[in-house]
Structure P
Amino acid sequence: MLGIEDEFVERSFEEMEEDMKRLAEESQRLKEEASELLRRSDDLRRRSIDLRPEDPAAAEEMWQESEELRVESREMVRLAVDSALQAGDIKHRIEIHDQIVAAVDRADEIWKGAIRAGRP
């Protein structure tokens, strides 16, 4: 029974690492997409300003499209931050797990040393 539990804990730990990496990659991808959306928005704004004297209606439409891209970009940044926070949370749990394992290993070493010295 103990071997099955150890395997389950080990697998879950590995899954946590995979989730952390996946979330970090997702966060980076979303940041890049947000930057691209802002770049496109800025381009539309410049074109809108240039077009305004010739065709105010088309210029306004471009400006509105630019605003929609900015809203979408902000949402992507929010999602990127959320993914980064989730990855950080998982990383924190992994670090805590490592500290607990190290503490248990150290306690085991101390106990074995006491037994060898004849002090149970």
Structure Q
Amino acid sequence: MALWRNVFAAVICCIIFLIIFILLKNGWVIVISVAPGPEYGLLLFLLPGVITALISRDSAIFSSFIGGLASIPVCFLLRMAFYPRVRPLFQELAYATSAIFWCVLGAMLVQLLMVVYRQFRHD
């Protein structure tokens, strides 16, 4: 049962990751940013990690990493097929790596909050 829960969590993470990617690239979610400035839209990639950590508590970090990693080829295919190429390939790869980082960070944040909650409840 635990293996299926981890696989299910990774698939959910992948789907949410793709939805956020499509929302950001279509401009349906407007994030105000200046061209040579920070990408605040990357913070939305915390959501797949948080949801994955709530579904799969025993291996939340690994499941969110696998889910994010599995969605990157689909994101690149969508990017090449439907969206104009604005950035070079290495910059797109850095964007994808940063998105995976934020996804895993969301899972780590939920894990941290659960440990703190257990610690305070125990005392």
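Computed from the coordinates by the stated procedures, all read-outs in this text should not be read as laboratory data. Every value quoted in this text rests on a predicted model; they were computed, and no experiment measured them. Cβ atoms are built from the backbone, for glycine too; each structure is taken alone.
Structures P, Q were shown, and Rg/Rh (Cα atoms, Kirkwood Rh) at 1.04 was computed from Q. Which one of P, Q has distance in nm of label points 7 Å out along Cα→Cβ at positions 25 and 105, as calculated from the coordinates, equal to 2.8? Source structure: P. Taking mean count of other Cβ atoms within 10 Å over residues 41-48 as the measure, the highest value among P, Q is held by Q.
Any idea which of P, Q comes out highest on distance in nm of label points 7 Å out along Cα→Cβ at positions 57 and 73? Top value of distance in nm of label points 7 Å out along Cα→Cβ at positions 57 and 73, among P, Q, belongs to structure Q. Here helix-only ellipticity at 222 nm (-39500 (n - 2.57) for each DSSP H run of 4 or more, over all residues; to 500) was derived from just one of the structures P, Q, and that gives -35000; the source is P.
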